[in-house]
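These notes open a run of structures that come right after.
Here, each number is a calculation from the coordinates, and none is a lab measurement. Nothing here was measured: the structure is a model prediction, and the numbers come from that model. Cβ atoms are built from the backbone, for glycine too; each structure is taken alone.
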Structure P
Amino acid sequence: MSVATHRVDTHDDYAVYQTSTMAALLAGLYDGDVTIGQLLTHGDFGLGTFNHLDGEMVVIDGVCYHLRDDGSVEVASATDKTPFAAVMTFVGTQGFDVSKTTTLADVTHQIDELTGGENLPVAIRIDGRFTSLTTRTVGEQHKPYPPLTDATAHEAINTLETTQGTIAGFRTPQFEAAISVAGYHLHYVDDARKNGGHLLDLSLTAGHVSIAPISELRLVLPDTQAFRDAHFDLTDLENQEHTAEGTSN
């Protein structure tokens, strides 16, 4: 896997383009310099957040959706900016159908079995019907910004009953914890584009899971004074991420 720390203009299959790092987000660096318009030139699929930590982001079929903590969903403006996001051109090469009630743990186990290990990242898309699906959405933050674990302590949690939509996200190896969200990191938006958020749990009754391999990470670091001056706490990253993101390892 190669890591580029400069801006690149190509968007090859199996390459993830990521803005900033998880360590920076955990430290409360919520103002990025990459616009949504720029982000979408590098992929049609992915997730992230917006400046000021204003809600959740999910990119499906080339459209970037802004999921707010008041429950609203809207198409993001091309001029909006992100402090942390990861996108790629999604090309699924593996997958499986679900035809009976399946838990999130069951789904992730099947993905792990199918991909044969957890040391390479993969992108995951799930299109399906759910009897229950729980999300959370963080609210907009104001300076001085708190660390991510504090910002997410009072996030809005919503359980949807009988919903249909798309989950997008990534499974990332533990050794990438300071760079990306280690483990499973998934966001959801329903087909009506009225509800969504950071996925916490689900009960999937029917659908299809598609998996795309990732062989390259293109990491773009923020060109900001805040990033230059920041001190990143790299101790106990796994617990910090689990507290902030509710990740599934």
Structure Q
Amino acid sequence: MADEDVELADPEQQLGSDTEGPPEQGDEEGGVIFVLEKASLEAGKVGKTYQLLNCDDHSNFLRKHKRDPALYRPDIVHQALLAILDSPLNKAGRLKALYVKTDKNVLIQVNPHIRIPRTFKRFCGLMVQLLQKLSIRATNGSDKLLRVVKQPVTRHLPVGARRVGMSFSAPKVVQLKDYVAAAGPKSTIVFVVGAMAHGKIEADYLDDFVAISEFPLSAACCIGRICNALELMWGIL
């Protein structure tokens, strides 16, 4: 792929007014919120079209501009989103909200009812469209399936919800089914999972920071374990 005539899209875009405060945690039924941190979602203009930069298709360009291609892994967030949205947990209505924060500090709100493209190529096209237009509406209605929202993410999280960061390097390893059971079936838990190739999440809004395995896990595998533990607690088959 030719590298000439390439420019990067500016992730700092003007957002509309969003003045409402964080929602309060209800006491009706429990739920879960996922925040995917440090996702690699950066659009660049390659030739005459915008593309989602990734290590497979744009490695020469990234090296030319002294960037590490190994860090450009939008496939990680694609797999993570599929793991969340395809889960019985989501289909049972327990996914209350889903956010993606990119490594360029763009915060994306994902509607739990969206059908994310199954193929990576189509996913890339959708993300480029989102980064340019700031929102994606349903084809058969006015609902926004994806939209860029104002930061910080804490302004969108329920008051009182426990915020838990997941990392292999966390100081303690927990048995996840016992951990979520201790929170109780009527609670809403926020799980913060890294969606980057290397490193760990550095979020200052966490109440706890835990590991759920003695081995490093991919984002999708970590999410699968979280969903399974919650499904067991809520009796979702």
Worksheet item: Computing helix-only ellipticity at 222 nm (-39500 (n - 2.57) for each DSSP H run of 4 or more, over all residues; to 500) gives -3500 for which of P, Q?
Response: P
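Work out the source of 1.00 here, i.e. which of P, Q gives that when FRET efficiency 1/(1 + (r/R0)^6) of positions 70 and 190 (r between Cβ atoms, R0 = 30 Å, to 0.05) is computed.
Here the read-out was taken from P.
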Discussion item. Starting from the value 27: which structure in P, Q was relative contact order in percent (Cα under 8 Å, 6 or more apart) calculated from?
Written reply: Q
Worksheet item: Given structures P, Q, which gives the highest value for FRET efficiency 1/(1 + (r/R0)^6) of positions 38 and 110 (r between Cβ atoms, R0 = 25 Å, to 0.05)?
Response: Q
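For mean count of other Cβ atoms within 10 Å over residues 46-53, which of the structures P, Q scores highest?
P
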Worksheet entry | For semi-axes √(5λ) of the Cα gyration tensor in Å computed as 31, 21, 16, the structure of P, Q it came from | Q
